[in-house]
Structure P
Amino acid sequence: MTRTEEYEALKQRLEAFGWRCYNDHMTKEASLPYYACKRPLNVVFDCECNDKPPQLVAKLWHFYPGLYGNWNIPDSRSVELEICGELPNNRWVYFKTSCDWDDLLNEGALKDLDTMLCGSYNAAYRVALGQEK
């Protein structure tokens, strides 16, 4: 299977698991040509910018031997998973973690990642509201 075919198969699996995939026009050599979004499970507060819950955004990366002309790069498939939003104090926060591609398709792993990222976002929002000092 070519890398292009592998990326398309992953995209189809992500979409079947409830992710929405969008073309990424800001791709770099190691990034996949799309990113994925999903509504988080544990977010309490809407983003002030659009009065909607912030999204989980997954930027997918594939590093492999020969990339950038370097044959010593080990094969690695990773994700930068992020939640961001505007708080009531007009500040934007960005919380990010890394994981493997498979974690996006694993209910238990995704639940843990969601809890961690949403917990950070919710805590920042509470501070912005003055609920926590």
Structure Q
Amino acid sequence: MNNKITASIHFCFKGQHHTPSIELDLDEPMKSAGHLPDFYSMIARANGYDMYSYEYEMMQAEDIQFSQAQGMVADFLLDGRLDIPAFEKAWRENRLQEQLQQIATRHLAIDDLQQHKDLAAALVEAYKLGAGDRGNI
């Protein structure tokens, strides 16, 4: 999928302006944990900030600014703010579609599942049934 973004924070501490940042590959935490990580702690660790300091608390008081989005995540970035819940939901849905396409290709020799809407809907319904999501069925 290749969803990458830069997260940065601008804050002042002891009369000095700080702008720690980090470049993130969002697909890795989504694949492993199913959600995005705590960006504050990641930025702090990557930039050498003590997680138990007043400096870190000052950093946490400011909003994270996101920029340089690549991939699907760019659709969820507006004025430096990332709609995290919407991105996570869309990422999961996109991942499911990719996996279902692989199944359709492997077992049914279908190269474009979107051309078979009924079959795609049936596969999604079967997935949800297997996942225990009976509320939508």
Structure R
Amino acid sequence: MADWWEQFPVISQRANGDRLIGHSGPFAEDLYAAGTPPAHGLDSRRPRSERVAQVRIGDRLDVDREGDRWVVRDSTGDLGWLRWRAGDDGRQHAQTGVVIRLPDRGMLAVERVVVDDEGQVVDFAGTVHPRH
């Protein structure tokens, strides 16, 4: 039986066998300029929910700033913490000079997932659309 993610292209394969699957989308600097910053995945140093395995391309997840970190939530609760750093908010992008703005609240549109050797989703990425 085929896994759901096999309908999407493999963007890259990592040395450990993990595969990045989904849509490669615009460049980060273009997303920053549009006010919709990229989320490149969850912080591996912080706890993650087992429900990360249930995240699918096309999901819409809540993002909320808590202190100097951003938490990602589904309808059940916390999934994990973005890799974003508070020090990057308001900083100029090194190559383009675009000012990086990280929203206090947003919706993460999942565009890519990382799938391990066993076919399990272990991380996800996409674009964050600010909410006011």
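Please treat every number below as a calculation from the coordinates, not as lab data. Every value quoted in this text rests on a predicted model; they were computed, and no experiment measured them. Cβ atoms are built from the backbone, for glycine too; each structure is taken alone.
Consider the structures P, Q, R: one of them gives 16.5, 54 for Rg and Dmax of the Cα atoms in Å as calculated from the coordinates. Say which. Considering all the candidates, the number was obtained from P. Identify the structure, out of P, Q, R, from whose coordinates distance in nm of label points 7 Å out along Cα→Cβ at positions 47 and 71 was calculated to give 1.0. Corresponding structure: R. From P, Q, R, which structure was helix-only ellipticity at 222 nm (-39500 (n - 2.57) for each DSSP H run of 4 or more, over all residues; to 500) = -9000 calculated on? The structure behind it is P.
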